[in-house]
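Quick heads-up: structures coming right below.
The numbers here are math on the coordinates, done by the rules we state, and not lab data. All figures in this text were calculated on a predicted structure; none of them were measured in a lab. Cβ atoms are built from the backbone, for glycine too; each structure is taken alone.
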Structure 1
Amino acid sequence: MKYTTIVYESGACEHLESATLEALGDGRNVIVNLDHVPALGNEDMRRLIKLLRQTRDIGSEFALRATRPDVRKTLAVTALDRVFTVLDAA
């Protein structure tokens, strides 16, 4: 199965959701690139979890690309690094 990489920026939750659903509709797995996000807020995390659930429900994969230390730390502190597949590089 092919992957689609979606670059996510804070506050662009609607774009993230529509781009993810479009990729899933095309039968692709999704990698969300968080390298343009200075920090993850509560709304960001809620949206990512929602999309992960939707992706798993249809049998696709959903991964995060996170190289920024603050983003990785947030994922670790919230234990989301154990829930998501987190990639270091593209």
Structure 2
Amino acid sequence: MNKYLVEFLGTMFLMLTIFVTGNWAAIGAVLAIAVLVGGPISGGAYNPAVAVALYQAGKLDKKDLAPYILVEILGAITAFYVFKKVVNKAF
């Protein structure tokens, strides 16, 4: 699977969990599962700040930094719209 798609989906599910539950245990579980599943493919950043830290540590190529940040932001925005359109209407 494409590493950018993995970052997008991981960020989207993480943010959706934050929006829906706000529960630290659920958020931690989703993050742990996302890193376990997607980590070998993309490195499991799922956060622009983490992507920058991985770049600074030499674990992320410079050519991947901007695309990672872009897809992570898009994943978060997508999660927000899914929450507003689907989940929030149920309540």
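Given 3, 15, 29, 28, 18, 6, 1 as the derived value for P(r) over Cα pairs in 5 Å bins from 0, in percent, which of the supplied structures 1, 2 does it correspond to? Present the calculation step by step, with values, prior to reporting the outcome.
On the way: 1: 3, 15, 29, 28, 18, 6, 1; 2: 3, 16, 24, 24, 17, 10, 5, 1, 1.
Source structure: 1.
Looking at structures 1, 2, which one was Kirkwood radius over Cα pairs in Å, for residues 32-71 alone calculated from, given that it came out as 10.8? Don't skip to the end; give the middle numbers.
Working: 1: 10.8; 2: 10.1.
The read-out comes from structure 1.
Taking 1.6 as the value of distance in nm of label points 7 Å out along Cα→Cβ at positions 24 and 80 derived from one of the structures shown (1, 2), identify that structure.
Derived from 1, not from the others.
Continuing with the same structure: Of structures 1, 2, which gives 10.5, 30 when Rg and Dmax of the Cα atoms in Å, for residues 8-47 alone is computed from the coordinates?
Numbers: 1: 10.5, 30; 2: 9.5, 27.
Clearly, the read-out refers to 1.
If helix-only ellipticity at 222 nm (-39500 (n - 2.57) for each DSSP H run of 4 or more, over all residues; to 500) is computed to be -24500, which of 1, 2 is the source?
Values: 1: -13500; 2: -24500.
That value comes from structure 2.
Here's a follow-up. By the measure distance in nm of label points 7 Å out along Cα→Cβ at positions 16 and 40, tell me the structure among 1, 2 with the highest figure.
Numbers: 1: 0.8; 2: 2.4.
For this comparison of distance in nm of label points 7 Å out along Cα→Cβ at positions 16 and 40, the top structure is 2.
Once relative contact order in percent (Cα under 8 Å, 6 or more apart) is calculated for all of 1, 2, which comes out largest? Each step should come with its number before you reach the end.
Working: 1: 28; 2: 42.
Comparing 1, 2, the top value of relative contact order in percent (Cα under 8 Å, 6 or more apart) belongs to 2.
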